[in-house]
1. Here helix-only ellipticity at 222 nm (-39500 (n - 2.57) for each DSSP H run of 4 or more, over all residues; to 500) has been calculated and equals -14000, so which of 1, 2 was it run on?
2. One of 1, 2 was used to calculate distance in nm of label points 7 Å out along Cα→Cβ at positions 5 and 77, giving 1.1; which?
3. When you work out Kirkwood radius over Cα pairs in Å, for residues 29-68 alone for each of the structures 1, 2, which one comes out largest?
4. 34 is what came out when relative contact order in percent (Cα under 8 Å, 6 or more apart) was calculated for one structure; which of 1, 2 is it?
5. Using the calculated result 1.8 for distance in nm of label points 7 Å out along Cα→Cβ at positions 45 and 61, pick out the matching structure from 1, 2.
Structure 1
Amino acid sequence: MKSEAEIVRLVTAFIVDEVASTPPASPLMADDPIVESGLVDSLGLFKVISFIEDNLGVKIAPEDILLENFSSISAIVRLIRGKEAI
């Protein structure tokens, strides 16, 4: 199991490098809104889900695909940690 810091680093790098159409003006912080800010759109959200499943070994169920679970890096980490505990 990866540390929380490692998950934050991996997910943040993926969003900045692979999902964002334009890189954020300042470094992305764990509590920054990623959907609300436009950094991640609906297609990007599915890329993030695919990344999590493929690279972190966590299955995201359809009922988990809620804005509150993907509103920030911190929210994504909480979702991943909750799924790891199952």
Structure 2
Amino acid sequence: MKSSYSILKYPLATEKAFRLVEKENKLLFVIDLKTDKKMVKKAVEEAFDVKVKKVNTYVTNKGLKKAYVQLNKENLAMDVMTKLGLM
């Protein structure tokens, strides 16, 4: 299996991403095209020591694959963004 950091290319820090962090406890990542939802869930849980509730993925028309990762109520997405240095 690939490492967590090769699956999760980078987090997105857009206005929409910050709104998702605050309102829905979700993180937004650009991921590898060959990655599935289970791999994303495992990678986020290992990299940030959190529990993932749900993962949604989609491929943009520019060829990027993005993942919306919703965390459990016990884990705050804001804390993860702070660890990443984006807050």
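Throughout, read-outs are computed from the coordinates displayed, never taken from laboratory work. Model, not experiment: these values are computed from the prediction. Cβ atoms are built from the backbone, for glycine too; each structure is taken alone.
1. Of the structures listed, the value fits 1.
2. 1
3. 1
4. It was calculated from structure 1.
5. 1
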